[in-house]
Structure 1
Amino acid sequence: MEDTLQAEKKYKNWIIALSIIIPVAVAALFGLSLKDLGYDVKPLSFLPPAYATINGFTAIVLVVAVQAIKNGNQKLHEKLIKLAIVLSVAFLVMYVAYHMTSDPTPYGGKGFLKYLYYFILITHIMLSVIIIPFVLVTYVRGITGNYERHRKIARITYPMWLYVAITGVIVYAMISPYYPY
């Protein structure tokens with residue numbers, strides 16, 4: 001047990017740094033328009049359906065990963081979690097690239113749907129920031145062999161990460177009719 005805790009400690013500074021750097025960098029880049037900087041760029045309009053699809057795949061991968069571990073297939077579980085992390089990073093890169101090359105798209109729905117959209121969007125954004133340290137800590141506890149602590153935090157991480165992935169698809173589906181292209 002003490003060895004696994006020591007192994008976890010090696011990653012602590014990385015987890016803290018990434019948990020701060022990623023949201024700050026995304027926020028900074030999100031507000032940065034290449035057009036405003038004088039670049040003649042075409043909007044990367046193919047990216048929203050691509051990153052929404054990646055969010056959908058992430059949700060599926062997470063569900064299959066949990067089933068794999070419940071069935072005792074630790075190797076498959078580990079591979080799927082790594083894939084889910086790669087998919088999440090790919091989503092993030094595409095999301096930032098799209099928003100750096102495109103004007104914001106206002107939601108055009110009205111009434112209840114408008115409130116529902118903003119509720120889903122706000123909770124999605126908040127949890128997408130909160131999930132970063134949870135995923136990193138959960139992953140580190142798994143790869144360092146601290147399975148008891150891994151399972152404990154995974155019970156929190158999994159539903160949050162799944163929510164972020166699924167609501168990413170829902171947000172795209174709700175705003176896509178209002179894209180200008």
Structure 2
Amino acid sequence: MKPIALALALPLLLAAGPALRSSPDLGKAEGRCRPGEAGPALLVEAKGLKDRGGQIKVELYPANDKDFLADDNVLISQGKTFRRVEVPTPKAGAAVVCIRIPGPGTYTLMVMHDRDSDHKFNYKLDGIGFASNPKLGWSKPKWTSARVSVGSGGVSRVSVVMNYKNGLGVGPI
């Protein structure tokens with residue numbers, strides 16, 4: 001595919017992505033960590049932020065291609081795993097977000113740096129990253145490239161490298 005065609009196709013490819021169809025509050029009550037809880041949870045560190053504006057959004061999905069980045073309304077209505085946490089981007093220091101998980105297992109994880117805090121992914125502005133830190137192309141990664149496995153040990157950690165639009169590509173800054 002030619003670079004011009006890729007640039008024109010990017011908005012369509014990302015339309016199936018996170019936060020475009022979602023209801024901003026779905027999954028938040030289930031996803032929010034509570035003081036003193038021992039888990040199960042993930043501490044997600046967003047690395048390589050472009051700036052300190054907006055908010056960080058973390059979303060947890062089932063571990064399969066059909067449900068990965070699927071509409072949160074559909075996932076919840078079907079009783080499938082969906083969790084969301086949104087926090088202001090810290091002005092300094094590590095950007096770490098805690099998200100509760102249903103229990104030990106394998107999930108897919110997406111992190112978005114919503115720089116304008118509009119609850120929607122804007123490929124020209126916002127940053128995005130996934131567990132396992134896959135190299136991003138012009139479509140969403142396969143679920144196997146965005147999975148995270150969590151044992152029964154309470155709270156686990158994962159680092160996610162953020163990617164931003166840069167010329168005709170998307171990658172870390």
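For which of 1, 2 does distance in nm of label points 7 Å out along Cα→Cβ at positions 77 and 109, calculated from the coordinates, equal 3.6?
Only structure 1 yields this read-out.
Looking at structures 1, 2, which one was relative contact order in percent (Cα under 8 Å, 6 or more apart) calculated from, given that it came out as 34?
The structure behind it is 1.
Match the computed value 58 of percent of Cα pairs over 20 Å apart to one of the structures 1, 2, and report its label.
For percent of Cα pairs over 20 Å apart, the value 58 is produced by structure 1.
I have -28500 for helix-only ellipticity at 222 nm (-39500 (n - 2.57) for each DSSP H run of 4 or more, over all residues; to 500), calculated from one of the structures 1, 2. Which structure is it?
1
Rank structures 1, 2 by distance in nm of label points 7 Å out along Cα→Cβ at positions 37 and 149 and report only the one at the top, that is, the highest.
1
Quick check: 15.8 is what I get for mean count of other Cβ atoms within 10 Å over residues 133-140, calculated from one of 1, 2. Which structure matches?
2
Every read-out reported here was derived from the displayed coordinates using simple, explicitly stated rules and does not represent laboratory data. The model shown is predicted, which means the values in this text are computed figures rather than measured ones. Cβ atoms are built from the backbone, for glycine too; each structure is taken alone.
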